[in-house]
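Asks: What follows is a set of structures to go through.
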Structure I
Amino acid sequence: MVNCSMYYSTFREEKGNYLLRLPKLLPKDWKLHVLFRYKYAGLDDPDMAGAGKFYLYDHFRDLTEAEITGAEKLVNTPFSLMRLMAKTAFMRYPDMRNLPDDKFLANCALAWDKFFTTRKIDAYLAGLIDETSGIVGLEVAKKRGIPVLMLHPSRFTNAFFICDGDYAPIFWKKLGKEEVAAQYAEAKREILGEKIINAHVSKIATNTFDLTKVRTLLQLLLAVPKNFYYYHVKIPAPDRKLWNSTEELVVRQMKYFTRSSLYGRYMLKSIPKGEKFVFFPLHFTDDAAFTAKFAIDSQFEIIEKIAKLLPHDTYLYVKPHPHWKACDVPVGVMKRMAMNPKIRMLTYKADTKRLVREAKLTVIINSAVGMEALLAGMPVVAFGKDYPPDVIPRVRHVTEIFDAAKRQAPRAVVERFVANVRAHSFQIDSSVFSTAEIYRDDDIKTIVGHFVEAYESMKAGGRKG
């Protein structure tokens with residue numbers, strides 16, 4: 001019997017959510033145990049009858065300073081950093097007065113540790129986690145050596161793959177030379193042939209912050225009273241540190257709209273000709289794919305540091321994420337970059353593929369642009385962990401990037417990696433890809449199948465390919 005676990009943070013019933021149907025879609029020799037943050041009526045759903053239930057707050061208690069210090073040893077990441085790894089923290093930082101304190105994080109760690117040990121958990125199933133209690137659970141699982149199987153957006157449109165707790169993709173299929181060549185050729189055709197990877201998500205993103213659209217404005221206005229009710233009435237008062245308030249969300253929407261509108265004042269309308277440059281594609285900072293993985297540094301500080309290291313005849317080209325159109329770039333940061341003679345702020349419509357081809361070097365954190373650089377055969381380095389260091393050289397400090405750029409992976413290594421990513425990716429219903437609110441049984445069965453194969457591969461001794 002394989003005891004697998006999941007985390008569920010919602011405070012209200014969500015009809016049709018895939019978690020409610022997961023127990024009956026798992027293999028017969030797998031049992032699901034769910035750690036819930038809240039109790040509510042929906043947990044009595046008949047489909048959940050076979051699942052083991054564990055309630056986080058039932059195990060909270062008052063802790064001494066020594067116990068808090070001891071609980072921090074259950075994870076590899078200091079509590080001081082862990083509290084900053086959620087989207088809520090990114091919005092509130094540098095004001096940390098309304099973020100979870102060390103006692104809360106310690107209680108989470110102790111509860112997760114008890115859950116994993118008493119239920120004899122063999123595998124932790126997860127998606128991208130952007131909520132504090134879930135992030136603590138992920139870190140405890142990693143510390144205990146429990147295999148983490150994470151549903152992660154792939155580099156291909158409307159597709160996912162399975163990665164481990166450090167966001168490294170898990171490969172289990174044995175690809176021969178012919179299949180590597182075929183998968184690589186298809187990957188190159190698909191990624192280098194698309195103007196914007198996942199245009200569906202781009203459309204959703206635009207509709208989210210463009211207040212000139214009547215439909216968007218109406219949806220936001222209707223959402224305010226509902227959100228206000230849930231935040232100020234339904235959510236327990238101590239938990240409001242974990243969620244964004246209605247007021248914060250309204251301010252965020254206004255900032256999104258304002259920033260995206262003002263960015264045009266600072267950007268270049270076209271790519272300059274004949275200049276030598278390093279390319280830095282901006283990451284969307286309010287995304288779990290960024291906040292949970294890269295909470296220790298600011299990408300804007302990295303940009304300014306890189307600019308200080310460039311030769312006289314070389315510039316740093318910065319391009320906002322094409323989906324979000326600079327809505328997450330603070331106006332003060334725009335002004336600072338615009339006043340720096342070594343930085344060129346490009347329109348979000350600039351051709352990324354051309355920039356990758358013409359750049360002396362592309363610097364990413366965990367961007368899908370890394371895959372474009374690999375497929376184009378152009379130099380790239382990464383600060384994040386999404387790409388194995390033997391595929392894209394990994395750096396910890398800006399002073400390392402130019403030396404790291406000289407250590408590009410052999411083509412055979414790149415081709416096998418790209419082929420494996422494509423061979424292990426699977427598509428789901430495109431209408432729910434951006435939110436991962438997966439309701440179709442066929443999609444859930446596909447995810448379960450990949451979870452099982454990834455787990456069996458890890459237990460057998462690691463990744464193949």
Structure II
Amino acid sequence: MVRDHLHEEITTQIDRENFIRNRIQSPHPNRIVIEFENSKLKFLNDFLNDKDLITSIDNFANAYILKQIKDWIYGHFDLGVSFKTYSDGKSLTIIIDAPRQFTEQDLNRIDAVFANFQTNLGRLLKEKKMFRDSDNIEEWFRMGVGRTSDEAYFSARVSRKLSGPNLVKRYSNPLIQNKLRSLLFHAEESRAKLAESPELAPLMIPEAETGKLIPSQPLFEILRKASEPDAIKKAVLENLHLIISIENAEKLSIYAEIVDLLNPKFFVVDQTVVTLSNAVNGGIVIDRKGMGSANQVATAKAAARAKTSDEFLIFNRIEEKKVTDEINLYRQEMEALWGAKCRGDDCVIEDLTGLDVNVFLNSPLIKGQRVVFVPPGIQDSHSRSEMSTHGETIEKLFIKHLIKVTSIKDFHNLTFAIDFKTVNMNTGAVNLLVNSLNGQVSAEVNQAIRDSFQKAVDAFNTERFKQKKPSTYYPAQIVQI
């Protein structure tokens with residue numbers, strides 16, 4: 001699967017540039033837009049722990065559904081059909097302009113294409129022995145149809161939350177349109193309740209134009225990972241060292257779920273797959289933290305300002321562009337200063353030769369990001385990528401432990417990197433590089449770092465054992481940069 005599909009290009013850069021230039025169009029009866037997405041990325045990341053394999057599965061699914069839709073279109077329309085396509089690996093958007101109006105029968109045929117896809121995809125992946133017979137692969141991918149890319153995307157997003165069979169969701173369905181109006185109403189109602197609580201005041205920020213209070217980015221970072229009220233209450237205490245009531249945690253849970261459904265799709269032209277496949281001399285993976293929560297803040301701002309559904313879609317796109325511009329600037333600077341290759345906010349450096357690690361980790365572009373060093377000497381390219389994924393997971397576990405036992409001031413004074421010192425997959429030494437932004441680290445904090453790193457590596461090994469993929473990594477050194 002990885003060999004055949006990791007670098008499969010579903011849409012070219014020219015396709016994506018053409019799509020982005022033309023995607024904001026007025027609705028037209030001769031046009032439909034289809035949104036196809038993998039709704040189970042978090043589950044797959046946690047279950048497989050293998051970014052290359054997940055990317056390959058998505059590419060395989062996107063190519064398969066695109067072929068099925070094109071076969072249907074070319075089989076039922078005369079000449080004159082045009083396609084504009086966009087794929088980011090996780091999802092696929094298709095704008096179809098036809099020489100005649102799309103009918104209800106045409107839309108029913110799309111439903112049939114999607115149903116056939118679900119059945120065949122599940123069979124094909126299980127035949128490759130990658131998943132169990134009990135895995136409901138037909139529930140992973142969702143499809144929405146509308147007259148614009150935003151309508152189609154919103155329809156697919158809503159599909160995640162609706163019970164019943166996994167069917168194509170159409171924006172023309174009053175249920176979907178009412179859902180958007182209802183979500184905006186409840187978003188404002190829920191936001192207002194949060195703003196009324198003195199207890200939550202330290203966690204809220206004003207929206208610039210209206211002054212309305214919305215959750216801050218650190219709070220959204222928690223809400224992206226914790227959805228149940230008990231988990232939110234616990235995470236706020238552990239991460240922000242504030243006590244909130246279970247009632248306020250429930251309000252935050254409701255608001256975060258609404259904002260998540262209202263998030264727009266982000267379009268990026270350059271979709272080059274970035275891996276460590278060429279990093280024979282060692283490499284680095286850099287994952288910029290906080291972009292998901294930045295997107296949540298952007299949507300919260302748009303919802304707070306909007307008075308109608310149409311206004312919301314416009315404001316949401318304006319705020320989305322600000323975040324996208326920030327990501328693009330970061331990518332350009334990473335490429336120019338460090339020779340990195342980037343896809344969105346994920347970057348890799350493919351050669352450690354001559355790299356000054358101290359200078360690198362003290363760069364403003366790198367401080368605070370998730371950084372994993374993979375050593376030279378690993379011959380198999382897929383193993384390099386898989387090891388980097390292991391490092392990212394260990395770093396997340398480490399941060400989860402450390403933030404509980406250090407003050408916010410001490411925690412934000414530190415940045416970290418995972419540095420593998422083994423060329424063998426699933427076994428060997430792992431170092432933690434520690435960079436203090438303001439001088440020396442106290443003995444108490446150093447001990448907390450050592451203990452948290454040990455717990456993180458132990459937890460990773462334990463989870464791999466449960467997955468029947470045993471690993472025996474061990475923490476070797478804490479290295480002060």
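Asks: Starting from the value 18: which structure in I, II was relative contact order in percent (Cα under 8 Å, 6 or more apart) calculated from?
Replies: I
Asks: Okay, next question. Out of I, II, choose the structure whose coordinates give FRET efficiency 1/(1 + (r/R0)^6) of positions 95 and 447 (r between Cβ atoms, R0 = 35 Å, to 0.05) equal to 0.05 when calculated.
Replies: It was calculated from structure II.
Asks: Given a value of -12500 for helix-only ellipticity at 222 nm (-39500 (n - 2.57) for each DSSP H run of 4 or more, over all residues; to 500), point me to the structure among I, II it was derived from.
Replies: Checking each candidate, the match is I.
Readers should treat all values here as calculations from the given coordinates under stated rules, not as data from a laboratory. Owing to the predicted nature of the structure, the values given are computational and were not obtained by experimental measurement. Cβ atoms are built from the backbone, for glycine too; each structure is taken alone.
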